[in-house]
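Just below sit the structures, each encoded as structure tokens.
What follows draws every value from the coordinates through simple rules; no lab data is involved. What you see is a predicted model, and the numbers here were worked out from it, not measured in a lab. Cβ atoms are built from the backbone, for glycine too; each structure is taken alone.
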Structure I
Amino acid sequence: MMQTDVLIIGGGPAGLATAIAARARGLRVTVVDSRTPPIDKACGEGLLPEAVAALRSLGIELDPTVAIPFAGIRFWDGDSSAGARFGRGTAFGLRRTALHRLLVHRANETGVSLLWGARASFDFVGARVNGDWLRCRWLVGADGQRSSVRKFAGLEPRRRARSRFGFRRHYAVAPWSDLVEVHWGERCQIVVTPTGAQEVCVSLFTNSPHLRMDPALAQFPKVERHLQAAHPVSAQAGAVTSLDRAHAAARGNVALVGDASCTVDGIAGQGMSLAFQQALALADALARGNLAPYKSAHRRITRTPARMARLLFLLSASAALRHKALRLFAARPALFARMIAIHAGEVAPDALDAAEIAHLGWRVLRA
């Protein structure tokens, strides 16, 4: 019989980050995944300053030799736009596969036991992995939105998720801006993120299961013009994106991390930030032998991003409201900069108090 302190089901970024952080606290860690590296997923491929800082805590330092820095975020809606630069910290764009390679390398460095191409049937005290029994003290589900660990532990969401569709394709063209661009259209959005000196990642988020990248780009002439002379360097990849939360982040000796615990619609661009912050908090709780602090930390970590995602959903659903909001943000760039600072985790959510929020709503409705 083999033994480990922490058994993690799922070797994506959330699982590997948890494993690295737990090893740094002296725990024996085993990660099991039926896939083999590098593991890809259709996503926007931007890492906000919070995610970059969390990676640094895990011993992974991003710099321009391995990733492309970007300075902030700009919203476009037709001819109206509002942009803001991050006040501190650096954000980076890099391919999901490149990020996964960095995490796998760091996990190997720290002594995590990585079982790739392996399937596990588990219970509360361990798992049978490829026919061998592996006993554990803690079981962690890092196995995504359809988490088998979450279902096993009875932590499935009580509410039906608000789901949309996301698609991603890379183009061989030099980034035309040092900001991530979010372009709003009719029931869809296009996000452009630099991922290389001569490459951008273009992501589409839509409510329609039938809309794809090429017809969607027709709604966004500014983006389409930049891509006219560019050719795709990756196949169009798709995934479901949602706003969803497990019933709880932990129960007994089982904990959930990353998309298994909470998903925030891809338009928010905070999936990796949330996963890495959760990984650090979970590792602390595992080292203490008590998951209660993790449940509290998880609620704190996810609260503001979930609210921001709901706000973005609202802007997506109402073109009239979106037009008014962007005109207001364009006229008051300092206000938009504060919103982006909250979104990026640079300032606390109470940087806008209740009176300011009420006044902001009144101004948008009056615009």
Structure II
Amino acid sequence: MLYIVVVTVLAVFGGLVYYVGLRGWQWLSAFFPYGQLRPVYWSIHWLLALAFPLTRFSPARLPIWLWEMLGRAGAFWMGLFAFSLVLVALMDLVRLISRWLHLIPAGPLPVEAIKLLGSVVFLAAMGLSLYGTWRARTPVVTEYAFSIPKAAGARKDLHVVLVSDTHFGSVLGTGRARRLVDLVNSLEPDIILMAGDIVDDDFRAFVQRDMASELRRLNAPLGVYGVLGNHDPYPEDPAAFRAQMERAGIRLLVDEWVLVDNSFYVVGRSDSSLARYTGAPAVPLHEVLAGVDRSLPVLVMDHRPDRLDEAQAEGIDLQVSGHTHKGQIFPGSLITNRVYEVDWGYLKKGSSYFVVSLGYGTWGPPIRIGNAPEVVSIHLTFGQ
């Protein structure tokens, strides 16, 4: 069954790549009617189409510099391809309807029309890709303030900075990590919570580019804590991943809790996808919370915002999540909005607060349309 699914997906993907490539060649050949350019064009087209999948499935077989180059080029191409596919399909649909209504004559388009339409599609797709790239590299700070009616020892308030979905790896590298650390430190948090997908699938680039040294500069008096996301390469080598997080100064919480400053608890849940690798069911929250003094504030990190009812039933005070990227590229938000009770922002259920971040990084195309990367600043007051 899995084989059939994989073959079907590859066939559909290949067909769409060929469709867009064919329209691209028809446009370019209107300007450069030289048949000898065809092999060059198609070689580049298919190389870019396969570059990102190649870096996902065979990173260990490629030199690090080539892996990163292919990953970045392929990721950007994915965004350009997606926009081109939509625009080309719309253009062809309009042409078909116009011919059916006899608004335009049958037969091939004139060369000048091909030049014009192709140029419009290319410039629009490239413009969207460049704008989305800029948007994805321009983070914002989103602020919330909540009152938790529990005493937290001598502590009356707490400044939490939430970071999620950094996806550090071959596409988002050391420079992006450096800018994140500078931004977070400028907020002067008491504690930093990293809600999963810290690394992007394979952590070879994270290790070889020593991104842990950059993250180690994160400064919070009460510490930096993280949980697993579905892209963190924990299942392949748990010990190595933990070691990298320790080098980065991040205390990884895998279905465990820690009492911070004798004032409040930070609880880390494993992402629900971990069960696919371990074969064991997800650990229920009530088991994770065993031994927790519920009279103190309880802060939970859970990468996906898909277990809200369970968290509310256990009376947690604040849960922070990420994962959704709010679709990353519109209209993806229309999907995430239907899948999750809250795909971005905050929600109060009973006495529990839930905050979902847009995420700092990107997966796949390093592009955002319709939303911005963010760091979340949460101000908590206790005993009120």
Structure III
Amino acid sequence: MTYASAHAPAEAGMALEEVDTPALVVELDVMEANLTEMARRAAEAGVRLRPHSKTHKCAEISLRQMALGAVGVCCQKVSEAEAQVEHGVSNVLISNQVVGGRKIARLVDLAARARVGVCVDHPENVDELGRAAAAAKVALNVLVEIDVGASRCGVAPGAPAVALAERVASHPSLAFEGLQAYQGRAQHLRTVAEREAAICRAVELVTETRRALSSAGLPVETIAGAGTGTYELEAGSGVYNELQPGSYVFMDADYARNLGLDGGPVTTFEHSLFVYATVMSIPSDETAIVDAGLKAFSVDSGLPVPRPSDGGEYVGASDEHGKLSLAGTNRRYRLGEKVLLVPGHCDPTVNLYDWLVAVRGGTVESVWPVVGRGAVY
């Protein structure tokens, strides 16, 4: 038995108050409502849903998403895909570039066990993938990634993308499937107008590229992208036909800062993920110290936020301590009292934990392994 499996923070049937801390807690009723709502919206728009598993890194959640109609999941690394396939997920797209002999060898091995896709943006990578797939006698589905404004990975739209797609199509063991066109920068633009402008430009670039591919005799089966912040725009574009949102499953404090048409926060999906923490010290009436600090949260998108019913403000973190300010409130914590905290950024926070404690009605229903934890290679 490994250390991690011997020391899960909870077990089924336990009351939430008994869960050891820090722990990653999922409110099942809320998460299930989030999953159902996104599945409904994709179906109504007539587009495929391929949620991004890098958010939860949990095969149990991937399988629930697929049971609701998702065609498969996205992964960002080969090791994430390996973990998902090992635990029963049969259809994965690595929505990223896979470069280097050892990674590609693992990729083609995985393609013998599941339907596997991958993205490319460089001709040398295409050739390396083609040789490896041919040697392994497997087929790889390939999306050409184009840069639609994120300024990260991606070949230029138009003629450069066509040239790369033709190179993919020239390899017998590679199948050109379409375009990966994710506008990551748009996801956290706060106003609807800002997000609309960014996605409108992305749609123009995709349309231009699809037209050029058609002229070159290359059919485009899939145009994929979209995230939790913009999925409605891509779904309604008439161009994108596969959506890749991830954070909608859990939501986080940063996504809660996005604004809707009325100028208020977007409330389509609710917070279902929390870090559960214990008050371990009370230095003053207006300060409480919890046992969840930098090693319990990612703070790249800001500090965690206490659930409103718990109260206070999380104002500072060190490795193993978090400071709650109660100034200006009537809230006072007792030593040993526990608090639910919404992470600033859910994806990298999940990667800090071995387990998701799934809770319904104040009782632990399941404890799920985070099978992709540490899968960054």
Requested in this report: Tell me which of I, II, III gives 2.2 when you compute distance in nm of label points 7 Å out along Cα→Cβ at positions 79 and 319.
Outcome: III
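Computing volume of the Cα convex hull per residue in Å³ for each of I, II, III, which one ends up highest?
II
Taking -14000 as the value of helix-only ellipticity at 222 nm (-39500 (n - 2.57) for each DSSP H run of 4 or more, over all residues; to 500) derived from one of the structures shown (I, II, III), identify that structure.
Details: I: -11500; II: -14000; III: -9000.
For helix-only ellipticity at 222 nm (-39500 (n - 2.57) for each DSSP H run of 4 or more, over all residues; to 500), the value -14000 is produced by structure II.
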Report summary line: distance in nm of label points 7 Å out along Cα→Cβ at positions 239 and 311, calculated, reads 2.4; among I, II, III the input was structure I
